[in-house]
Structure formats: C-alpha cells, structure tokens
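Below are structures written as structure tokens.
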Structure 1
Amino acid sequence: MRTVEYQFQINWGDTDAAGIVFYPNFYKWMDQASHHFFSVIGYPSSRLFVEEKIGLPLLEAQCKFYSPLFFDESVTIQTRIEEIKEKVFTLKHRFLREEQAVAEGYEIRAWAFLGGEKPKAHPIPEPIRQKMNDFKEFA
C-alpha cells in the first residue's frame, strides 16, 4: 500500500516541562500531514484555495497513542486514504519513531467551496479522486 510520508523533528515548544509531547500536537501534525499529502499528489491546499476557493474542512478527528514522543526526536507520519465518498474522505495517519508505531489517527474531511456566503460541500473532482485512489487502503 502506498503512503505519503511527512517528516519533522519535535521542538521544545511541542512538549511539556518533562520533554514529553503534549497530546494536541498530534492533531496539529495530522493536519500538516493532510495538507502535505495534497501537495505531494499535485494539489496544494494553498493553490486550491487561491485558484478555486476550495477548502478541506475537518469534520472529525481521532488519535490513539501507543508510546510517548520526546523533545528532539524525529518523527515520520505515513498518510493514506482510507475512504473516499462523493464529497467526503478519510485520511489515515500512522506516526513512526524509526520503525516503531507510536500513534495512529484519522481525519474525516469535506471537499468544500469557500467562495460563497458559507462553506458548501462539493463533489470531489474526478482527476483529484483518481490521484487520491492511488493512496487508498485496500482491505
């Protein structure tokens, strides 16, 4: 199964006084990994917003923690598509410290037009859906 990898180093500001990552940062990093995913497949969020007024609003997120992360560790997030519906999709994220899985989470997002009075979900365009399917999890 193909994934997109997003790598980063944990900063001191991401941790508590003991140097352990504060849990909300996992949600911040899943958001960053999602936007990185779209950049890698050729549809950066910034371009979608500026050129087409498309946003990817978050509808739901969850994360399970298996092991703590610490200041100055290197982390890789593997991201893949779990499900694609007409206007909504699910991204699955796996956090790795070297080869060890330390957390897993998902985000459910909508494909939304932001140029109107209020955001409105729109069907995911076929060319983008095809690119996303390249990273779909097969059971």
Structure 2
Amino acid sequence: MSLPSLQKRRSFSEGSKDLYAYITLALFSSFVGTYLDLIFVGKGMYHFPGRLFPEIFTINIVFTLFILPLFTVLFLFVAKRLQPFARLMMMLIISVVIFFIEQFTEQLGWFIHHTEWNHAYSFFGYMLFLIIVWKIFLFSSYFR
C-alpha cells in the first residue's frame, strides 16, 4: 500500500510570487540591456546595421525587449534548480557562448563593433550581468 506524498504543495500565492520575481527580473534585464546599448552605441563602441525601425531606434529592440528578457527568465528557471557549483559553471558556459555568438553575428552583419572593441568585454559583462540577476533573484526570495 503506498502512502500519498508528504511533500508540501506550493500554494497559488507562492507560485504567483515566483512569477512576479521572474517578470520583475525580465523587465530589469530589458532596462539594463537597453540603457547599456544606448550608452555604447552613443559612444560608437558598436552599432546595429539591421534593426527594427532604424529611423526611431539606434539599438536592436528585438534583442533588448524580447530576447534578453526571455533568456533571463530561462536562465533563472534553470539556475534555481542547480547546485551552486553547477550554476557557476552554467554562467561561465553562457558567457563563453555569448562571446562566440557575438562574433558570429558580426559575420552575419547584424552587429558591428569599433576596432578597439575586445570581445572579452562581452564575456565579463555577461558574467557580471548573470551574477547580478541571480543575486537579485535570491534577494527577492526573502520577500516571497
């Protein structure tokens, strides 16, 4: 005879608090990505030759408003389920992959960097971004 699971089931309000944290951090990532792109594009460090509404936006709004927030939510969803060392390894791997994706998108003509740009900036920038997003997510758990 099997006994029903004694695991505590999450209430609806607990799930909605998680959802709130994911949405908040998706918006945060969009905000940070947008403003960093505006700063770096404004300084001439890089530019986006192919972008939506080029007469209005100097940045790639598809990336900052859709791809980066979705990536952030996916990252948090997976990172929440990993042990600390595995989470750190995931952050390192993501940063390395972005390092190469950025160079590939340059070859496609979607992204052009200034000649003085070092792609290591992106590696360290994304690593820092992931750490900050994760720390904010952990901090938000104190209020959930």
Structure 3
Amino acid sequence: MMRAWILPVLMVVCGSAGAAGLLRGGSPVPAAVFLLVCALFAGLNSPLVFPRSLTAAEARRRSAVDHRPVVYWRPGCPYCLRLRLRLGRKARRLHWVDIWRDPAGAAEVRAANDGNETVPTVVVAGRPHTNPDPAWVREQLTSTAR
C-alpha cells in the first residue's frame, strides 16, 4: 500500500523544496504556483482519484452478477489516469482492482499480458483488453446497462 503513495509524496516534497528555493530567491508568486502545480500532479497520481479498489476475486464476483467490466490498474500509471479521467462519472460503475494492493489481481494481469504487468487491463465478459480506448470502454458500459 505504501508503494502507491511514493510518487505523490515525492512530488509534494520536491515541490516544497523547489518552492522554498524560489521563496528564498524573493519570488513568492512563482513559488506558490510551483507548489500548487506539484500538489495537483501529486493528487492526480494518487489513489484518491480512482474509485475504491476491490480484490480481484470480489471484482470478478460482482462482474459476474452485473456484467460490468473489471479494470486492473496501478497508481502513477498515466494510461490508467487517462482512462479514469476520460470515463468521468461513469468510471464509478466499473470494478477497479489496484494490482499493487492485490497480488491476485497482479497475477491475472501478468497471465493476460505474457507475464507483463501492463495496465490498464480491462476485462469484459471474461476477455482481457490491454490499454483499450476509453470510448470503447464507455460503450461496454452502456451495452451492459441494457
């Protein structure tokens, strides 16, 4: 679980150090902007942006009942963030599995991607799709809603 927070914490620490340097140089406005940008990137790369993660077993069970896709992801992944942001509110309807928190989820991703932990891997009707187009994932959500 700590691994998911390394990048966001590092961004805040580096942003604070950079802002302190700018402040010492007599530039308070650029220091504040720099710190704000670093905090924004830290927030976007934190697990807080994503819906609550489930275990792989729980996500499979729920998907079997409601036929919604399962998304395997990890914090700090730009492609996972792209998928999450492009799905908007519909992202909450998917079942999200953080592979850094769930070893079984990581094993499923490796099995689907020739031993690689390539994310996002979206499983629709038992079939894995690696880094699919967000528009396609949105279509899968609307087709399961019928």
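Coordinate-derived values only; no laboratory data. Just so you know, these numbers come straight off a predicted model, no measurement behind them.
To test your reading of the models, identify which of 1, 2, 3 gives -18000 for helix-only ellipticity at 222 nm (-39500 (n - 2.57) for each DSSP H run of 4 or more, over all residues; to 500) when calculated. Of the options listed, only 3 reproduces it. Where does the value 1.27 come from, among 1, 2, 3, when Cα Rg over 2.2 N^0.38 Å is the thing being computed? Clearly, the read-out refers to 2.
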